[in-house]
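Dropping the structures in below, format is structure tokens.
What follows draws every value from the coordinates through simple rules; no lab data is involved. These numbers come from a predicted model, not from an experiment. Cβ atoms are built from the backbone, for glycine too; each structure is taken alone.
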Structure P
Amino acid sequence: MMKLFSGLLLVMLFYVSPAGAHIAGAQLDKGIIIENGLIRLKFNAEDGSLMAFTGLREQKELLADGVSFSPWKIQVVKDSIDQVIDSRQAKTFHYHIENTNTLFLEWSHFSSLLNDEVKVSATVKLTNGTAFSTWKIAVSGLDNEKLKEVIFPNIQGLRDMGNEELALPSWMGELIISPRSREGESPKTYALSYPGAMSMQFLALYNQQSYGLYLASNDTMGNSKQFILREDSAHHFNYQLVHFPAFDGSLTSYTLPYEGIMGLFRGDWLSAVEIYKRWAVNQSWTRNSKLLKKEDSSWVRRTALWVWNRGRSANVLTPAGQLSQQLNLPVNVFWHWWHNGPYDDAFPEYFPPREGRYSFKNALIQSHRKGVRAIVYMNAYQWGTSTESFRKENAHQWAVRDISGNTMEYVYNIFTRHSLTPMCIAADYWKNKYRSLAEKAIGECGVDGIYMDQACLHFKCYSTQHNHAPGGGSYWVNHFADLTRRIRSGHYFSEDKILAGEGAGENWLPYLDAMLTLQASKERYAGVSRSETIPLFQAVYHPYAITFGSYSSLVKPPYDELWPKEFASADAEQLLDPAFNEQFIMEQARAFVWGMQPTIANYHEFLISERKQEINYLAELVRVRYQALKYLLYGEYIKAPIMDIPEKIIPVSRLSIYAGQGQQVKSFEKKVPLLYSSAWKSDDGGLGIALASIHEDSIRVKFDWDISVYAQASGGNLFLVTSKEKRLLKHYTGNIVSVDITLPPKAICFLELEGGGK
């Protein structure tokens, strides 16, 4: 809206022709500049190209010298012809500036393939008092043009900051040290799709000692998009936020229903987390999360340990019951390969259970008497193309379609090589099919919940027959919500039944009771690289989501009895080389300090004697965690004090049911800290630090913790919590808590501060 003051128009509107006509009041040599005292953006006054992005406080220019590029790109399809347009192809450009920090730009009259009415308008605004900008774009005047992609902002030539780190919300989160290519490597590209494997809408590229670039969006509806950082030959990063509108020729206009965000910050990935968290905790998915609203089943919250076993009940429920008795704490089961048909092959032909309905149901009844609950595997989307049901039910018509109208096929099973095809979540046929499967599993067989594999993903489906607009948009999450409502509304779905899902994603917080975050054991399936797992998702959403799951195992992977016999391993589920015992300890320590529910994969009773130290470590960890649930289940992840931690190189295995099989690399070496730690704040203001040593020797822990940002009262008591006691260590005064203790070998404990909090 234009603003008037004392009869004078404060908004100046400039029109520019491609011939570069002189314009009264415009200083073309200086370009179009908006700034707010913290950042400055400079655009070319002739065509709207972006020329500079400057941090005024840092006195840093983020873009390479001499760059000038279109701040947006749009891919349009008309009459089956693809065309990419950008600002430099417009014959007409005009802009105006409002209040020195808001810039309105408009481009029109593009190539002959587009009609003359097409206009692209953008608003770039600097927020007062912060080093942040918001970016929004709209396209109007469409006439049978289909929008395939809208890229905005499009930023080129981002300089190397030196000593860079890149934090990505790839499900749980990963930190990449020196993210640009090294000598002999191909240029790097980082592309994350949201919602889905990109669990949150931000990434951070930074140098801890100087400044960082924060890139985000503030979409509240789960619209389809992609964040891309692509390195060029000059080792500059180019950033694109790619939006996917509905691919619909009947649309006459498109306005981005949210904003892109770009700005500067100081600190590390936890500093970026604090920026994102201030926005994220106020969104509907957070306010309606199962954990926050206590709508998740109480047995899920009480779970002390998950056993992730596969096969028949004797290999799953029996060892879990034994472990529950040993711990005298709730142990529950995450159950694969219970179903009829081979894994990653015959979905969704799950019934009857492979050991027979009576045996399966009776085993669950006996397990419940021992206090052990079970959730069973059922993929959320996939249908095996080699199954009889795929042909008989004409399933291909409900499958996700790509932009060319083809179905998608994925081969996960390296032994059968049979493909799976994702079904469209919006198709009523699939939702009714999946609901009926859930009813059989829960209502007829008596399981305690469904693990919906691949739940926290989304697909762009271009079908016009599936009850959604083709292409992008927000329908995927909305229809997943509808699917879970249908399941939960069934008479068979009582309050103590749950739905869990693979991955972590903010959009799924209201619909899933627990989220599987496997990256605590990432090396098992991905080996060792420059990418390190970090608890990025937990740092934002820990009080709103239960996370669990790990490939952490002391035995070799199992082999499905229904897979081809010729590929079966003779030593499946036999002891791993003891050289990898340290990897198991490390994985469990990670999960503990990251606030996850502990998980052991492929557990067997013989491990109590054959891997006594490792099982005792796990048991101690489980018991200590249970003493600190107000932090490690319900608490907020906060910045831990700096500690001087020794490191060690340990052997790690890359070995899971597929990874590391055959001739692939199976082992690496990895440098790891010998003490894992994290800091927590409870909702009643308590503060604590989780410590998990993986050291064979004693380790000294010495640090000063400034708690002034968290605590109101100066002074209180410092306690040491172990599985056996809660012991007073010292009384502290002021806001600096000094800790100097020596932990015994492989100690697990929790330091708790009791004093005034806020």
Structure Q
Amino acid sequence: MAIRTKNRRRRRAEQTVKSVWPLKKRLFAALVFIAVLFVVLTGRLFYIQIIWGPELQRMALNQWTRSTTLTASRGEILDINGKVLATNGTVYKVMLWPKEIAESDRERIATELSTLLGMDYETVYKRVSDTSYQERVLKRQIDSSTRDAVEALQLGSGVGTVLDSKRYYPNGSLFSQVLGFTNIDNEGQSGLELSLEEYLAGVDGKQIAETDSSGNTLAYGSTEYIDPIDGCDVVLTGDSVLESYLVKALEEALEINNAKSAQGIMMDCNTGAILALASLPDYDPNDPPRNDLTLLAELSKNRIVTDVYEPGSTFKIVTLASALNCSATGMDNTYYCNGSYTVNGETIHCWKHGGHGSQTLAEAVQNSCNCAFMQMALAMGTEEFYDYIYSFGFGRNTGCGLVGESGGIVTHEKYITDNDLARIGFGQSIAVTPIQLCSAVCTAVNGGYLLSPYIVQRILADDGSVIFEADSSPVRRVISEETSAAVREILQGVVDNGTGRNCQIEGYSVGGKTGTAQKYDENGRISAGGYICSFVGFAPAEDPRFVCLILVDEPQVSQIFGSTVAAPFVKTVLEDTLHYYNIPPTRNTETVEVPNLIGMTTAEAEAALAELGLYAVYQCDDNVTIQMPSAGETVPVGYSVLLYTASTTIDTSPPVNAVTYVTMPDLTGMTPLQAYDTLTAIGLVFQSDPDPFGTAYQQSIPVGTEVPIGTTVTVWFRFGQDDDGE
């Protein structure tokens, strides 16, 4: 009995377990499902609120508000005296709010706007119909009359006009390569407009108005304004008056010398401030040639900082200062020049093939004797000379703040031989930018301090507070004050007695150095007839303030006309600048008034000038059509007057001559240009130093000798009995 009872209990328990187990399984499954659903819902809620939330808020906001961009005013650019160089003109832009344009009105609106604005219909229709945009600009920078015409169409709340701005340059091409230009969206594209974009651009504001479900502005809705933050104003170190002086001089140099281009820079040698900088040909940033990108890139390039060239004799200032400072030479040193100097078995010629003979250091600089400067460079040695080259700022950017600056080319000293070092001494085998050279000359004459050239004086926030001010502190001392004083004295002698005579200014002492550098073609070979003629001058010489460098690229009057290509124009700029700053004269100079020579023959003009103690420089015998300086100008005695005639040209075509041989003429007493024309006319090739001065006194082929056409004839020149060529 007990056993049966026990069995029944066991069976009932088993049945209970069998009946409960499926219930537990179902309950567990339900719990798992609920948990998964909770996780999914939580995840979805997290995505909607946290990840998608900002976008939903934006979409919701767009449904009940309309946002209109309030354009910030771009900052102005001013010269050092506050004259506006770049500003903003008031124009308008056509705006679209596609959601407020009824579908039935889209074709009509697109037709009327495309016709009025001169735009493609399909483009306008697409923008009118694209409701994915809340607000869209259809066309920028329309004038007030076009704006009135758009408003007169009464196209509804989906089309309107708002204020816009257009960059305007009141002075046209003045400072054009420095300033650069902007695109139609007022974004900087070149020059300071590009490099200072973050300061000039400003931050746009917004106007937010409430709308109904159809996107129409509520008449009594609230409107929120977020004011734009206008761009900063930029004040430059440049002076518009000095810039106009420089540009005028470059225009004359370009025209008179029929040159490829001309560049110039003027700096305050005591601060490093760039007072004027220009490169011609230039362009008007109000209307840059956007349809010709190659031309635009060429005209907007600031060659003063981007282009490198062999400086030639102007670099001798650096060699002189370095050698004096390290005692590799001294004021009492003498040099002998027989026309060449041999380095490691290689004969390197002086520009004056007959040599300068025995000369003091001052005379060697006045004569620009290559042999003397080779000896100075070799006396210093590679390591010491290179220390000075780097200390003067060559081989690296000056940090002037202008776009595209190059660091020049200075070959590493471990690859330099004595032959290379000798050439560097007189300005070959090294490539510099004009701004590097001008900065180095400032260092040589200002007491020996290297200063960083700079063009931005200060940047002002829209509330007038100064957020940037230029620091004119010296970078380092390169040479001593005593050395700098000696350099000033010697370079003043170059203008008083040497090839810099054409930079003499009545009543003022001026120092300077002429340079003529050969150009190279794309294969690295010397370009026939390709020269860059330059002059760097400073004034007043006893206490310098202004340093001016002008370069004339490929003058076509003749490649042998270098010393008169640039110096007269530096003289004009410095003279105007000294008068502009009311700097009183410091010396008494014997002067004469230039007579009117127009219409005279060159022989008559030469005789008239000789009576006044002036010299005539001309290319060919004919009637004078242009003279420089002009009649009535006052110049120091000993000045050279440039005479141009209707025949002043360069004929680069081969001479047409039926004979094989020609008779060598007598060139004695001829000017370089006369000798050049005489030889070219009979098919002979003229050869001399790159920049001769004076009259011919010797020729490599004797008079009367029969020579084949194409023969090269070397001619030597001197200034009176004491030729001071470059």
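Which structure, out of P, Q, was distance in nm of label points 7 Å out along Cα→Cβ at positions 252 and 716 calculated from, if the result is 6.1?
P
If you work out volume of the Cα convex hull per residue in Å³, for residues 372-539 alone for P, Q, which one comes out largest?
Q
Name the one structure among P, Q that Rg/Rh (Cα atoms, Kirkwood Rh) of 1.25 was derived from.
Of the structures listed, the value fits Q.
As an exercise: helix-only ellipticity at 222 nm (-39500 (n - 2.57) for each DSSP H run of 4 or more, over all residues; to 500), calculated from one structure in P, Q, equals -4500. Which structure is it?
P
Mean count of other Cβ atoms within 10 Å over residues 164-171 computed as 23.8: which structure among P, Q?
Of the structures listed, the value fits P.
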